[in-house]
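A.B. asks: Next up: the structures, one after another.
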Structure P
Amino acid sequence: MRHTLLIFVGLLLIQPVYAASLRTALDQAWEKNPQAQTLEAKRAESIAQGVAANSLVPGAPVVILGHRNDQLNSNAGVREWEAGIALPIWLPGQRDARQRQAKAGRGGLEANILALRLRLAGELREAIWQVRQVEAQIRLDEARTLTAKKLAEDVAKRVRAGELAKTDLNLAQNEWRTAQAAVLQNRNRLLQAQQAYATLTGTTVLPDDSAESAQSKPLSDDHPLMEEARLAIEVAQAQVRVASQSRRDNPELELSTRRARGNLNDPYASTVALALRLPLATDARNLPLTSAAQTALTSAQSEYTRTRLTLEYQRQQADQALQAADQLLDLTRQQRTASGENLDLIQKSFSLGESGLFTLLRARTAAFEAEQAYNQQEIAQALSRARLNQAQGVLP
């Protein structure tokens, strides 16, 4: 009991944050999601990669400073000073490949962000309708408790009047206790469901427009998860191009000047040197890089195929589930109507003393179960619509 009270107090503390719409709730969930914040931070990294790819040189220049003399041996006055700079230079096609890689990386990052937002929307939809389902059950249990209480009071009066037996009163009171127990159990379930929703959004207040409309449509290439998988292939292809255009370390162009004299009596002379350092290509260096890039590409292509098949299956499954939910809702509506009419007839018969309490309680249980089935199916239908939108990549 103490633990439940602490949970309830904690939920009250975060209550002031108001989710006016499903989109607002998703924005709140996004702000609280650590992975989302990591992806947002990677935007700066992506921009930096673009700056590096557009740079005039592929790396940092190197300053060269040197001095040589013979003071420790002959000390004949040999002196030499050197200053220069070494600039790394792009290999043919390498800069263009890096620029394409940076562009693909930016696109891939935005696709990752959109895909994560869709996954978060799926968690949010499930959490919302879990709360809605328990809330509906509690309302029904409370109504059942109220009618059970009235019935127990009515039976108690008739027992005192000698119209009914003591056993009838026990049955009626047990019905009341059962209804009260169901309310308490479901209130605890509600706290747990609200806590799960609050963990996502920071509030227990559900959005006003959580009920969604849905229409079945073929799987689209602009589905966020499809787009993420497709752009992952582009990123991998860009990495393969970079590996193929970078089969050696970057050459360095060195420009330096020297001022030197041969001995103490010689005048200083200045010279300028221009040198090119060209690293050689070797399999020991290139094979691991090209193999890793090709493996990443193959993996991305396989993931794209798997994602398409999975999403198509999920879309078909969600579409069929919604159709079944519509049909089940119509059936439960008919059952609720029939059970309600039957309860009214038996209630009148019981009031006139023409039927027993046990018959009435059975009719009440049947009517309650029919009402419960209808209410839960309404929630199931709404959740099925949300799941179809989720499968089709529809964001709030």
Structure Q
Amino acid sequence: MTTAPTVLGERELALRERARQVIPGGMYGHMSVQAFSSAHPQFMSSGDGCRVTDTDGRTYLDLMCGWGPVVLGHRHAGVTAAVLDQLERGDCLDGTSPVAVEFAELLVDTVPSADWAMFCKNGSDATTTCVTIARAATGKRKLLVARGAYHGAVPWCSLRGAGVTAEDQAHLVHYEYNDLASAEAAAAEAGDDLAAIVVCPMRHDIKHDQELVDPAFARGLRALADRTGAVLVLDDVRCGFRLDLGGSWEPLGVRPDLSAWSKAIANGQALGAVTGIEALREATRSIYVTGSFWTAAVPLAAGLATLTELRKGVALPAMARTGTRLRAGLAAQAAAHGVEIRQTGPVQMPMLSFAGDENFRLATTWAEAAVQRGVYLHPWHNWFLSAAHTDEDIDEILVRTDDAFAVLGD
């Protein structure tokens, strides 16, 4: 039996009112649920495995996984033990904890394109550091970026919001994802001032069906970088450690010069990383990037525990299996209800959209119906699977999403 539709709870509403008094807009950024739903709770009190619980005690099967960081499941025992152990010994110390070296060694051993690693706090830190290294190494300024691609909430690449000036992005030259000719044209426009080609492993633009990379495009960008002397930067912040531990383009045989990592790197702890090739080691030493908490020991211990678990080889195949099960079930439900849907992207990071739904009205109605029935997902952002999702969890999700499809018929 499915959970009956509900309205937002009393504690949720009270917290929203308190937040409006002390936080501009009540909440900000991508986690401001009012930007995409009138039914999703803004505040969560706990998580366990593939479930999250809101402040009114309602539990949801979680298909957002903290918007990507949770790859092993909420409160994973091994990661939690590592966090608590390191916390007892210290977190922000006067010198770097040895765990930084241990984790860097494991990253270098895991990622074939990594000869070294450095740490930061989030994806924006990582991509910005990659850009800084590329400019230091080449002495050039221009960056090729795909039109509409998200590489962080910082002025050099921000896609939206006030306060960003044309001068902040004066050195960006745009190309179309999966269109090698447009990338070649962008490189020609940059001329002798091209520092880096920045690219995501797949197209995951906001409010856009996901698009897997064309292997010929990936190989073409590698050749273009080699020919022009530009640094090839792979923004693996969103996809990293879900598709392939060696890097999301490793199965294609395409290795970047620099990779930006975050999200799943520490199973929910605040951590980002940059890995790179030997030829960029000295340029990396020459730049100055830092943060008060960039080498905090607890997130690094979580990262070490997360990657150690992922290297056992169980988590990634499990996510692929359950993601495939979810995709097949949703396709069957949509067909049974006479609804035309599109499912795009890798099954570990699925996205569902509705044919002809340009304003996302159907997607929002369906997502709100799903969350009211205890499945937390998003109407126009990709979802995330974790290793904590079992076949039984997917089947339970599908029972509830079937009811959500029925709402569209009503």
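Please treat every number below as a calculation from the coordinates, not as lab data. Please read these numbers as outputs of a predicted model, since none were measured by experiment. Cβ atoms are built from the backbone, for glycine too; each structure is taken alone.
A.B. asks: Assign the value -25000, calculated as helix-only ellipticity at 222 nm (-39500 (n - 2.57) for each DSSP H run of 4 or more, over all residues; to 500), to the correct structure from P, Q.
C.D. replies: Label of the source structure: P.
A.B. asks: For which of the structures P, Q does the calculation of distance in nm of label points 7 Å out along Cα→Cβ at positions 155 and 371 return 1.7?
C.D. replies: Of the options listed, only P reproduces it.
A.B. asks: With distance in nm of label points 7 Å out along Cα→Cβ at positions 27 and 115 computed per structure, which member of P, Q shows the largest figure?
C.D. replies: Once distance in nm of label points 7 Å out along Cα→Cβ at positions 27 and 115 is tallied for P, Q, the winner is Q.
A.B. asks: Consider the structures P, Q: one of them gives 150 for volume of the Cα convex hull per residue in Å³ as calculated from the coordinates. Say which.
C.D. replies: Label of the originating structure: Q.
A.B. asks: Comparing structures P, Q by distance in nm of label points 7 Å out along Cα→Cβ at positions 219 and 315, which one has the largest value?
C.D. replies: Once distance in nm of label points 7 Å out along Cα→Cβ at positions 219 and 315 is tallied for P, Q, the winner is Q.
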